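In structure tokens below, several structures.
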Structure I
């Protein structure tokens, strides 16, 4: 027994050994002897100075060899004290930088000045040359250029936020076929060299990233792909429809409705309308002349109530248990499971396509999601044209048809609650949470972002505290976040909630989220410096009653994966280069103080002014086309580094001095008891900006407006301060330039999006 325990312990301590084995293989394949000495010297000195390679990702793709990438990464690892004498040295439980620093809570996640970068691994290929998805060395190049933080200032290196990397359905990362790693991400050459499969390559990358000081969080879903392996292995996690049975029930009612309508209409006319209705119900495009349209509408008006009744009845618990049993039997049949195997894992589903086809032939389909505002169950409406799949109508809590807003009919939300009585399915909830625990363990994630949880506590999804929609209830999310934080004290939780009606308490206290998504993207045109300060103050007022480690934060969202979505359409590139840089400056230079610590999130490609393509790559597993704008990158990167290395800004608070309608704005950043302060003066009008306006009819529309220069502006230096320096870009860094100490500064002209930073000293 003791021998077994010691062997197990030895096995558990072998992660550094395994990583060194892999790394030795990589260095054999990509030897450092291939790198000129002058290049080695440049890379070493550069990383030692900045902590990372100050290249845009596209420049890294174009210039770095695999050998150079590994060589330079060694310098990052050395800075983290986990690499010496050509080897990794670390404890198993110290892979995460947060574990190494013995973090006791999630404050690291919320820190002003901290960056969170959204990365799609597939998009990291060289999209300017081909659509080939990013592979292992592409990921390492991204790791090499990721900015470091400032531990002395309690700011960790940029957090990597990974969107789902599973094989996907319908060209969407948020519709996974399984929990596996997509084979499109596998580097066959790395597999040949190291023996690592797709999952192991990803695990190795995450390990290398964490050892380089970068926390890694992941996008988790309260839904899955329609027929994912998880659903097939565990049918009870989904609501199911027996479409064949529903069709029978509806066809019976069609005859009844026809009989009812025949009292007031010609029987031949009734028969024509009935035939067309049946054809359409079955997915055939029955033609109907205008003369029969009213009669057909009468049919539809009566039948929709039957559709609601049948759909609701079928999705009640007792009926669902019968369908779950049938699905389990069919899954077992197609896989030829012996001895009546009761518990299945995803790994058991080896015939996914065949199983799906059998279920469809039997008329068994998981019930879908719906619209952002839908409530109750999705109502079966008939088969699609040609009969390929079922279609549904969706209604809100008031009974209004909101099908036009539905875009989630191809997902399967988890069956967390019985909507007919509000009772929770604890077994399903536990299965979901255990699955998330396994996911975290497999990849050692430092946190989760939870997708699609807007509107889960407002009237569209709750009624007197009882869930009424397909969305994840607050009870489930509380249970999930509590479990993760109990297991890992520093575990960070981020909610995709865009501050509709400011449900701070519900997401923070009731669900245990650390950070909320925020509304910066959808309100980009509204976020003037003064408005950002108001946001900071609102958060600060909320947080005053909480102690350290328990406060709430809200992202300053420079960009997210929905910025290009046509309903939002608010990505930074709309603002022009100067405007995009100014937006970055606002979020970096408007700190909220002790009670309003807020990190910034941006999207891969933003740093080089990539003007679009994120949404496309989240849909398709392809590399992203990028701008190679090193001039923009230099300014973007320099400002970020200037802020992170400045404790007055990251620990201080901004106060507005002036904000005029013409765009002229100025604010002061102070931190007691420091005598030093910073003055920022700007023209907050963007060069170009897409704004939402309301017409006289009440309808909203979007319009591109142009900013304009402002002239002859003057700012008075606060009476107890002296003017010391102006900070300007010099090559890669913001540097202080001495400036005459005057009582005021005059600006002849400030272009749209132009900003200036001054250092002041008290007394």
Structure II
């Protein structure tokens, strides 16, 4: 008994010593990481300052050097002016210098001389105001020779005998300026902002597609002791604020350019600032984990057997929990694979299936080049082949497979053997799951150190992995379905509402809204069925994709579409609309289109409403034109006036027929009608259709939508009969889609008759 007690005590002591060593290792690790962090922060400040200074010095040198060259040209222009010569020699000899693309001269009478000719700029710029400024480099301003185009203007006065006789402008293109310094910022792995101190307008912004205002940084969460106002009002210094794109801080240095009223701001993410430190930390983490794993292995070896099994069960429970929360936390697949890789002490852990889904977690110190490109495809195809072959003879839900580059593999598959050897793979252990549809999922590890125990873990969690991945893919499909129109593939109203908020926040500088409605789709649905209507919508949608490729397109519902276009001129939009109509003509499809356009003060919802109104105007015009064509066609054959047999009515119709849109004699019991006066918009033929059905078609085709409900209520024959018996004349006033106001009156034709079935329906222009 004493010997047994001694062994147990020895085991306890070894475990205790191992735990103490682990605690000491943690302390050393945390101390080392803390030292590297503070050292890296000091280095980051110095690097930010030097990097900002590098760009700032280059920008100052370039801009001031260009202005100096302009000053030389201004002196030459002054000599030409003194000699009574024009400035043609300057323009003819000018070649782009530095950042300056072209030049122009503003004269005292507000005319602007360029190589292409002379422009009158009265009302656009004041010579007197410009002359007072002297030499300057502007912020982002409107180009004097090109509409809807912004540039940087470098100005130098042309002086003769101390008097300013003209102002020489050098034009700097924004994209040229941004491209040059965007490349510098990329080399420094940083974001660069340059703004005009007076207006705050951004001149360079490497983080966004459109130039806005530096005020977009106002609502950021700044570190205690720092603020947006401090950054704007101070000449130079450091600041720190929370990124809205990443869950980390941005380290920022800002400084004012000498001789130019610009401020430069350089920002780097915390992860970039501490990248070297994190590499060192990762190395320490790897070392730390490695040592802990050695200690853990030592303990496991002391307590082998059932304890190993319990450990695998505990790990499996953790992974199952992670997988149950996969829809709330997208990284849980990687976390689960990390758990498996760590448990197995493997090179990597992977999950993939026969649908092409692939997930991977590689240990920080591993070489995972094998799972990239064609190597990855080949690796997966071979593993899937082994899984399929095994399932042909094994019907188990989960099957465990272990592949090693041994002599058997040389004989059976020497190509795969060479592949494993080339990539230093000594073992691939994996579990396969197959469902009733023969869909295969594979969970595996590469180069595990405890093969037997890891296979136990794989067997416990493989099914959970397959179910979790299936649910994730299914929910992703639901999310796509929730935000995408199923017929056209366009974004739906859900996405539209989200994007509206985005556009209102970002406020693009040049933005167009195009509202499209399909004409007469209900006629196609009624005549050929809804499948034909869907085919019509799909054809129009595909045409929209071609015409407005690269822009956001939404299906607003039914037969309505919406296009948001950025950085496109109104002329180009109109060309696109014309192209759309041309491409629909062969199919005899027609659309009504409304457009709105803004370059500033953009309210997206207001633009949509404006475009929608213009679309309805176009739609009304379409039906009006169609109606006019129809009436013209009918008028070619003249008016048809059928006698009612009532002298007063027949005489009135003959005299006042120009006033009417149509007159019909209707039997309310049979719901049949007889045309009395053409034109007959309903296209009614005797004994073919019920009169009420034809009126409904008339409402759909020609009546303004806001009157549809009232018109449908008016068609209640029982209510009409009651009014006629009371001696009343039922009447309703409505508007057509073309804007005309029409009064529909129903008269009782025979007062002697005890019934009120015999009626006269008069459609009269108001």
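Computing FRET efficiency 1/(1 + (r/R0)^6) of positions 54 and 142 (r between Cβ atoms, R0 = 35 Å, to 0.05) across structures I, II gives 0.65 for structure II. Looking at FRET efficiency 1/(1 + (r/R0)^6) of positions 238 and 526 (r between Cβ atoms, R0 = 41 Å, to 0.05) over structures I, II, structure I comes out largest.
196 is what came out when volume of the Cα convex hull per residue in Å³ was calculated for one structure; which of I, II is it?
Numbers: I: 196; II: 325.
It must be structure I, since only it matches.
Comparison across structures I, II (criterion: mean count of other Cβ atoms within 10 Å over residues 398-405) gives the highest value for II. A value of 0.75 was derived for FRET efficiency 1/(1 + (r/R0)^6) of positions 110 and 134 (r between Cβ atoms, R0 = 35 Å, to 0.05); which structure in I, II was it taken from? Computed on structure I.
For the read-out relative contact order in percent (Cα under 8 Å, 6 or more apart), a value of 6 was computed from one structure; give its label from I, II. List each step's numbers first, then the result.
Values: I: 13; II: 6.
Only structure II yields this read-out.
helix-only ellipticity at 222 nm (-39500 (n - 2.57) for each DSSP H run of 4 or more, over all residues; to 500) was computed and gave -11000; which structure, I, II, did it come from? Label of the originating structure: I.
When distance in nm of label points 7 Å out along Cα→Cβ at positions 30 and 414 is computed across structures I, II, the figure 5.8 traces back to II. Which structure, out of I, II, was semi-axes √(5λ) of the Cα gyration tensor in Å, for residues 38-373 alone derived from, given a value of 62, 20, 17? The correct label is II.
Read the figures in this text as sums done on the coordinates, not as results from a lab. Just so we're clear, the structure is a prediction, and the values are computed from it rather than from any experiment. Cβ atoms are built from the backbone, for glycine too; each structure is taken alone.
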